Structure 1
Amino acid sequence: MTPASQEQLTNAQGKWKKYNRGSDHMPLVKSLQGHGTGWCTAGESTAKTQLEGGDFYVFYSLDPQGQPIVPRAAIRMQENNIAEVRGIGPDQNLDPYIGKVVQDKMAEFPDGNLYEKKSQDMQRLTALENKIKKNQELTRNELRFLYEIDATIQGFGYKTDPRIAELRGLRDPNADAPIAFDCEPVQIAWGQDEVKENTKAYIGPLFPNIFQKLKHMEYIYTKFPEGKIARSTIEIGGKTKAELEQEMTKQNIKVSDYAKFMLDSKDFVTAKKPDPADLVQLKVGDLGFSNTPTTDEIYRKIQELGLELCPAEVGPHYRLAYAD
């Protein structure tokens, strides 16, 4: 069985084994079965299909007898590119002790750098987990990382690493917020009536024209930390539909059939001159409805907030601006 005890998981000694593209899939299948990895590759048909598409690498750590037979991480290739990386942690994330092994291995691949942030994030999360368990104080940068203030924590599983919620559950977000935002507690407004000239962060329900009134405020949340309102400014206009498509092709950006359908619509028009566009990303849950709203109710609420729907060309411009 896959090691479950802390002592077994901390053992990251072992070796990588490569299963060549087009080779017999059964050795790979047999090496995974009975270990509870949760990987679909343990199924014969899936393993066969995956090996038809590219090489497959598995890292096996040592069992109690010193044999490298315990699957801990996998790298699946699609032709010459990394298709996915999986571990034996919850939701197939890497377990806390195998990150460095995987990071070193990925450095061998041309596109391995694309996964570098994920590897670094998992190592930082593990270090943070150990620090919190020892009741050690967290620095401002560590709090900003845990609460994903500057960037989303990326992992290798198909869901968010559950340790993020677990570690946040051990903290007091309201007490951490002033440290993370580098301000005094009184500089955080928890409602519209608390907003003052020296307010640095707003955490509370959205109110009419909030984004105009708090335009220069760095942090706006409906709830901390999960209610962060993402804002950005990009340049739109100045490019035809054909030019946008050419740029996306040049950057190897895949365009789905549905996106292509929208691009080909007569309603997709572009402005002749470039112009900055201030964007606000909202979820329906941010809008404060007590019941499930209709589309018209959502649109009315957006207008109350002083916003309007984005022009269609924002989509490809945004994708090009954030190509990673």
Structure 2
Amino acid sequence: MFKAKFISTLRLAIIGLSLCVVTSCSKQGYLFTSFHEPATDGLRFLYSYDAYHWTDLNKTFLKPEVGTQKVLRDPSIAQGPDGTFHLVWTCSWKGDKGFGYASSKDLINWSEQKFLPVMESEPKTVNVWAPEIFYDDEKAEFVIIWASTIPFRFAKGIEDEENNHRMYSITTKDFINFSKPKLFLDPGFSVIDAVIVKRAVKDYVLVLKDNTRPNRNLKVAFGQDALGPYRDVSETFSPKLTEGPTVVKAKNDWLIYFDAYGQKIYSAYKTSDFKNFKDVTSEVSVPEGHKHGTIIKVKRKVIEGLKK
């Protein structure tokens, strides 16, 4: 009798422990920055404990106050070695020559928002879109990349001059002093929504959107430094009319989430080598209304703090 009860209790404990490992008992989880159209309400977050199933926290954490249009689109976040979170975002469709920036220790209490005029030296700049922030631990600095159009600067191809984007970059160690903006990527076509992925030392992948018609889909390129150069741009791996990729490591695979706006769904592909891709959209769940953001791994207590 005692033995049977012991075995039954042990089985329940094992089941409970297994569930704990894959759910909220995990010491770490994931946050997905988000916004809802028309992008005036501000920063939102989704959270997950397995990087596949996401829950909306259903509130906003930072209302945009900078930029001509004062919107918060394409929020991108990175955490520095001191624990501080750094956020950048698109603050206008057109007209601005920079993007928004703020920082926080807990994602609840934020610093004063700043407008970073990264393209002020280029007066003909049409737009500054989708800044993406990445912490380069090899150089102990932050890299920020974004897409801008400067009419008649590059071969036009089939795009209008005001839609012929290239990627630019700056670096900073303290968000007070910044490098001069530089051309980050000119793949020979209009490119936006690029995101840097580090696989190992001197092994980087760039996931990007080919914004030329009729393509407007996702590709990858490879480099040995966070700042590039990135070479060997691939053929597309996503359907047409896709954008806003973000990448997260989940066990032994990489998940690439993106907005499949042509299908009006949020999709995910899985890869182990960025050469072979599997559509796993049916295996993930993303709340309705979620738009372009980035995923970071955080301690569970950060998520619990946001839930309060």
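Each value in this text was obtained by applying a stated rule to the coordinates, not by laboratory testing. What you see is a predicted model, and the numbers here were worked out from it, not measured in a lab. Cβ atoms are built from the backbone, for glycine too; each structure is taken alone.
Taking relative contact order in percent (Cα under 8 Å, 6 or more apart) as the criterion, the largest value within structures 1, 2 is that of 2. In this comparison of 1, 2, the computed figure 1.06 for Rg/Rh (Cα atoms, Kirkwood Rh), for residues 93-140 alone is attributed to 2. Among the shown structures 1, 2, from which was the value -9000 of helix-only ellipticity at 222 nm (-39500 (n - 2.57) for each DSSP H run of 4 or more, over all residues; to 500) calculated? This figure was derived from 1.
State the single structure among 1, 2 that was used to calculate distance in nm of label points 7 Å out along Cα→Cβ at positions 61 and 293, giving 4.7. The correct label is 1. Where does the value 6, 27, 35, 21, 6, 3, 2, 1, 0 come from, among 1, 2, when P(r) over Cα pairs in 10 Å bins from 0, in percent is the thing being computed? So the calculation was done on 2.
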